[in-house]
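Below are structures written as structure tokens.
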Structure 1
Amino acid sequence: MKKEIVEWLVAIVIAVVLIFAIRTFLFVSFTVDGESMDPTLEDGDRVIVNKFIDNFNGYDMDDLIVFNSAAGPAYVKRVIGEAGDTVEMIDKQVYVNGEAVNQDYVAHTGDSYLDNFILSDLPSGSGDDSEVGVDEIPEGKLLVLGDNRPVSRDSRDFGLVDEEEVIGKVQLRYWPFNEIAVNFD
């Protein structure tokens, strides 16, 4: 009986350590709050965020990422620009390095608070003025936009995102079950 209790305790301890390691270093669950990523992700959708991917690949254009923000709770947004890119929006069309971006994921085309911008128009995301007036995205920063542009709080509102604030890349929508999706690139 004593041996069986010890085996159960060891199994429970191992399970707790594995869960802790997975949540800390590999994957975390995130619930989408709001309509800023509609129709790609909807309010209440639950996703798995890969925290490990940036150690190998970093983040690329069109990746869906979750990041901490000084402007509020964690956000999920789409990467539009990376370090070295120039980004502008003219009449709701995004241009990266002078080329129009295919935005099939943007379904809502109503007017928003900033449908025209150049990178130097965006506010500083770091709390200082080092990014104000820059013509290209500095190293270690990302420009992110929501897919539902008319209602999204994104880089147009709070500036560039520091890569150190990124929690990870969205890999899987698991809720609702009838809309399970993998890799949103």
Structure 2
Amino acid sequence: MNQAVLVIDVQSCIFDAVPAPADSGVVIGNINCLTAWARAAHIPVIMVQHEQPDTPIAYQSAGWQLQAGLQQAESDLLVRKTTPDSFLNTNLAELLAKQEIKELIVCGYASEFCVDTTVRSAAARGFAVTIAADAHTTQDKAHAKGGFIREHHNRTLSAIRSFGVPIQALNTANIVGEMKSAASMGVAR
């Protein structure tokens, strides 16, 4: 199917924080649904983990670990990053090229930083992108609630046409249903 699922920064120090990101339990549940479907369909799942030395998210620290509620599999691929862009100074592009991936399904944290930057970077590199609209989140901010920020980015990113590849925002149930339907009809994505 030439797709991969990117799960960005669903890490302990972020999701176990008080207060937690907006709708964090629902978001992790949606990510788990999406990744379970992907694994069953032999679509690669790539876990992206942010790190910064001498902070609670330092490489291999307790905070750096993937959040305990996030379901993982031995087949999942791992990417370490140090900027909001999951491609910049990482091996992500190489992993995707090796597997001939053409389309990314993106979910995780934070809607306005790492999700937004990675979606734009992926599109700039020619990848079609589906944003899992109900499977990314952020903290509430003084100027806007996390759910509003998520919705803003779903609408803004899916309205971008200048990259020349499609960017769409679909809920998890629609992604899983649409992809199952395409597969049953023998449609290559």
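To test your reading of the models, identify which of 1, 2 gives -10000 for helix-only ellipticity at 222 nm (-39500 (n - 2.57) for each DSSP H run of 4 or more, over all residues; to 500) when calculated. Comparing all candidates, it corresponds to 2.
Each of 1, 2 could give Cα Rg over 2.2 N^0.38 Å, but the derived value 0.96 comes from 2. Have a look at 1, 2 and say which one yields 55 for percent of Cα pairs over 19 Å apart, for residues 2-65 alone, as calculated. Label of the originating structure: 1. Starting from the value 0.65: which structure in 1, 2 was FRET efficiency 1/(1 + (r/R0)^6) of positions 34 and 98 (r between Cβ atoms, R0 = 35 Å, to 0.05) calculated from? The value was obtained from structure 1.
We did not get these values from a lab; they are worked out from the coordinates using the rules stated. Only a predicted model underlies this, so the values are computations on that prediction, with no experimental measurement involved. Cβ atoms are built from the backbone, for glycine too; each structure is taken alone.
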